[in-house]
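Some structures to go through are shown next.
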Structure I
Amino acid sequence: MLGILAGLVFLWGVLRLIPGIRSGDVSWTNGLPPFLIGVAFLSNRYFLLHSEGEDERWRRIRESSLSLSAMILMGFLLLMIVVQLGGIIHPDGIETALIALFVLGITNLVTMIVLTKRM
């Protein structure tokens, strides 16, 4: 069920981006929130299937994943500062925050999947 919801939310995100792509003015503040929700649905679907109760292994996986995601997010924010100071892109505050949340959600999902396979 969560996989179907994630697919519908991703489709909703794409449909919200299409008018901006046609006009040449893509607004990330309109397009990213559905993708953030879709990533949350997918991560919940994946980890509900694999977690059987609370044990030490899952606690270590969550802690390691959040630590790695925080380090990746700090590197990404440093990169965003350099890119903005260089004048390459000019996102406003809301767009920067949404992109940072999207990066955090994606990196947390990917690191949890990798750590689940390794531990």
Structure II
Amino acid sequence: MKTKRFILTGLLGLLSVQFGTVGVLKIIGFAPLYQQLATLHVDQTGGLLIGIAEVLGVIGLWIRPTRRLALLGLLLLSVSAIAIHVGAVRPFQEAIPATVATVLLLTALLPIERESYL
């Protein structure tokens, strides 16, 4: 049980770093990130809204009653990111961070579905 809790806490930490960093960069308007978003046909307002959703999702990961909802919301964002990359006909390598995030989110959701130990 402690091992599962340790693994889940590590996954939440990794997800927090990944989504939190990119979310804050979108909120503050980091120019290189917005240049990349422009190649995906995402405008500045869309990037800002996505960044806010990512930061709120990270906060929700650490509030136990909202954890499942936060994981599902972030999963929706990461799957959408993969779809946007495919729709914009970008190289798959650019979608690797979203793909890794999707795998981590699905992994973090598994123990919550089976047991509610966190």
Structure III
Amino acid sequence: MSTTRSGPRHRWVPILLGTLVAIASLAAIWWAEGFDVVCPAVYPGDPSCTEEYRRTTAVVSSAVVLGFWGVVVATSWWVRRARFALVGLALVALLLAGLLGYTVTLSSTGFAHPA
């Protein structure tokens, strides 16, 4: 087994980092989904001020994070040698997708209140 930079061992490092980031992102997204929904007191109520709307947002955010995780795995597995900048870019995109997914899920109903 080769231990050079382009060897099989080196491919697993970004995959493991991406997996850790994806797991943390998914945990944060679904933690934010569980917060109580606090809506403004207006009539008629805003249609986006429901628990189902936040749940739908969490599902979509999770799908986006898993899609970016797939990009990290694909680029780590198939990109060779000097193109490690592309793998790093995929990891940064995964991190940003996780942060954005958490923020969008948390603020999807307008207000967030920890349970």
- Query: Here helix-only ellipticity at 222 nm (-39500 (n - 2.57) for each DSSP H run of 4 or more, over all residues; to 500) was calculated and came to -30000; which of the structures I, II, III was it taken from?
  - Reply: I
- Task: Have a look at I, II, III and say which one yields 33, 14, 7 for semi-axes √(5λ) of the Cα gyration tensor in Å, for residues 38-101 alone, as calculated.
- Result: I
- Message: Tell me which structure, out of I, II, III, gives 27 once relative contact order in percent (Cα under 8 Å, 6 or more apart) is calculated.
- Response: II
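Of the structures labelled I, II, III, which one yields 14.7, 45 when Rg and Dmax of the Cα atoms in Å is computed from its coordinates?
II
A short reminder: the numbers here are calculations on the coordinates, not readings from a lab. Nothing here was measured: the structure is a model prediction, and the numbers come from that model.
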